Every structure is written in C-alpha cells, then in structure tokens.
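Given below, in the form of structure tokens, are the structures.
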Structure P
Amino acid sequence: MKDIVYKILMMLNLYDVQDEKGNWWLRIVDKDIGYFPAALFSNMANADKVGWGGFTVTPAGSPSPPMGSGHFPNDDFIYGCYFINIAFQNESRKDYGPVTDYVDQYNDAGTECYGVEYYGDQRGDVGYSLQFGGPGGGCKN
C-alpha cells in the first residue's frame, strides 16, 4: 500500500506599504498588522536591489531541513514555495515587476538541497513569479 501524503496549500497576500510620512506598514489583504516607523529605516529612501526568497536555520553539523513543502521548484505553483505577483514601486508609486535580464538567482546551499527559479511575467493569476525550496539534507553550508 502506498503512503498518501496530504498537504494543505496556504496562500497569504502580504504587502509592505510605505505611507506619505515614510513609515512602513505590513499588510495582509487590506488589514494593517505591523508598523515600522520611518526612523528605523534611514537608508530606505531608495534601493538599487530588492529580494524575495527564504532560508532555513539548523545547528552546525545537522542536516538542513526541508524548505516549504520539501519539493523543488516545478513551475506549477502547487508543491514548492512561491512568490506570485511580485513587484516594487518607483517614486510615482507605480508597480513594476523584476525584468528577467536584471534578476540574479542565488542559492548558497547547493542545488542538491534547494532550488530557485524566476519565471518572469507569467501573466494571469501569478504575474511576475518565482519558486524556491527543496528537501534539504546534507547541504554544502
């Protein structure tokens, strides 16, 4: 008899929003759940890099844990961790998705443990999107 694994897919719409005074708000859907005064972020007037992703932590010498569901990116947004509809804003508050030619994919644990894939603009329900995650194990870090 085969083992059947049931997993729950959870999607959370998170936003970081800056108000007119320079304060930052963490928002889920349309509810503010966190507040960060502008004074905490003196270097956030502009940026030349932004990032999305995840990381795991484990004691030294221990195998790395799975990231997300433990599945590698697979372009179907069912099993791996993902960010969809990712964007950043310019000075006029217009949203832009990351242009593929300017995206760096970074994985410091090794491809045997985790994967990362940026898909660019997939349009439809996922827009600018990426997936990351994997089974973990004996990673190089």
Structure Q
Amino acid sequence: MPVPAVILFAHGARDPAWANPFHALRDALLRAQPARRVEIAYLELMSPSLPDLVAELAGQGHGEIVVVPVFLGRGGHLRRDFPVLMEQAKSLSPRVSLRATPAVGELPAVIAAMSGAILGVIETSASDHGSVAGLSDPATDA
C-alpha cells in the first residue's frame, strides 16, 4: 500500500530565506522516510498554494495526502483560511483522500522540543552574556 504524501502547510513571507526552516524540516522528513513524498505549500506570498500542490500531486498519481499545518497554534488563518483552501483543494482533486493534522505547535512533542530548545538557548545566551548568534540587539552591541 502506498504511503500518503505529506504537504507541510506554512504561512509564507516576502523574504525567500524565511522558508529555510521549512525546507530543513522537509529534508529531515525525507531522510527519515525516503519513500514518502513531502512538499511545502503556502497560505500566501509564496508558491505553490495548497490547492495547486494538491492538484499537482493528484496528477502524479498520489491518492492520499496528509496536510500538516506548520503553525504554532490554531489562529485566524487556520480557523478561517485553511478550511476554505482545503475545500478548494478537494474540489480540484475530488478523487484524492485529503486530511489534515492539528497545528504542529499544539502537539505535546513539539511543545516539549521547543521547551528544551528554549532552555538550551537561555543557558547558552547566559554564558555568552546575552547574545545569541544572529539575534543580538544592534542597539546594545558595541
């Protein structure tokens, strides 16, 4: 039985570098499960859109797709915009089994991982006198 394709659904931004962590996440998933198709779709400002990517994957023969919202929580975009996009995707690709997971930021494992990472950053920044690579405050840096 074929494994479902996965679409990581992210907000999007004007700066292409913003998507780098999502590409890293996709690459990590592909390393863990090389037989699985994993792609990224965006709500706005970047492409592909969710309906377009679902249609593309359907056209390539993927019959089951799981959409994973890579958002910290279920805010307005996931409550209002996401259901509309899922319906558009279903209408464009009615033969595809399409389902969504909760927002990843609401998953206990993600909360635990973020908590651990934050504690690690706090410890690192305390020993570095408050500066974190790439996040220092130019107003206070001399």
Structure R
Amino acid sequence: MTTFCDPILPKHCLNNSYALLAFLFQEKGHEKVSALLEKAAETDQLLLISAANWAEVRYMVERKVGPGRWAETRQKVLALPIEVIPTDQAMAEIAGEIKAAKKMSLVACFAAALAKQRNGEICTGDPEFRALEPEWKIVWL
C-alpha cells in the first residue's frame, strides 16, 4: 500500500490547512485530526503538509489570535508529528494543472498536488475539495 507517510498509517494525512486549523482552534472535525495525530505519534510517523498550506496556517493563526501568538503556536505545532514539505517545481506544476481545471484556491491546489505526488488521501472539511470528487479520495472531517 502506498501512503503519504508509511504503510502503518492510514492512507490519508493532515495535508490541508483546514484540518490543522480545526485541530488548533477546536473546530468541527478536530477530534478526527487529533486521532490521526495520536496514531502518527504512536507509530513514529510524520504527517505531511505543504509549505504553501503551512503559510496559510500561519496567517490564519495570526489573524485569529494575533501575531504575538504565532511563535508559541508554531513551537507547539512543530512538536507534533508533522513535516512541512517544501514546494518545488514539480508540485507547482501539478497545483497549476489542478487550478486550471477546478474552481479551487491555489493553496488548496497545493494540498491536492501533495496528495497526488504521494498517492494519498486528503483530510479536510473544506467544501472546495468537493471539486476533486470522485477522482480523489477525500476524508471529510
């Protein structure tokens, strides 16, 4: 089985900012994200998020709780079993292809591009990902 991280983990991963923000702010779906993070920690695996989605997490945290709280939040998040994957030309090409074909934000297209590169499922509650169904596997929060 090909997964984002390792065959021990389910075939989905925290790769969309919606999921991480739900976890951070205890919003709808945070229980599923928490369970995924616990499973990752128990199995010594890392969940992946693209650098583009990481940027979205940062600005959303700063908007919700202020820039002064980002440093504290950043340390807590980086202590979780999460790896920020740099965006590169190959990922950008895939994201651009998705953006050209679907009505989605560019940052959402980067999450989808990471899922495509890693043959993974997308864990989100963001309705704009419905544009990818049924070709893509979405794990809804």
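Laid out as a table, the results:
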{"item": "Identity of the structure behind -12000 (criterion: helix-only ellipticity at 222 nm (-39500 (n - 2.57) for each DSSP H run of 4 or more, over all residues; to 500), calculated), options P, Q, R", "result": "Q"}
{"item": "Which of P, Q, R yields 38, 33, 28 [Cα extents along the principal axes in Å, calculated]", "result": "R"}
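Coordinate-derived values only; no laboratory data. Quantities reported herein were computed from a predicted structural model and do not represent experimental measurements.
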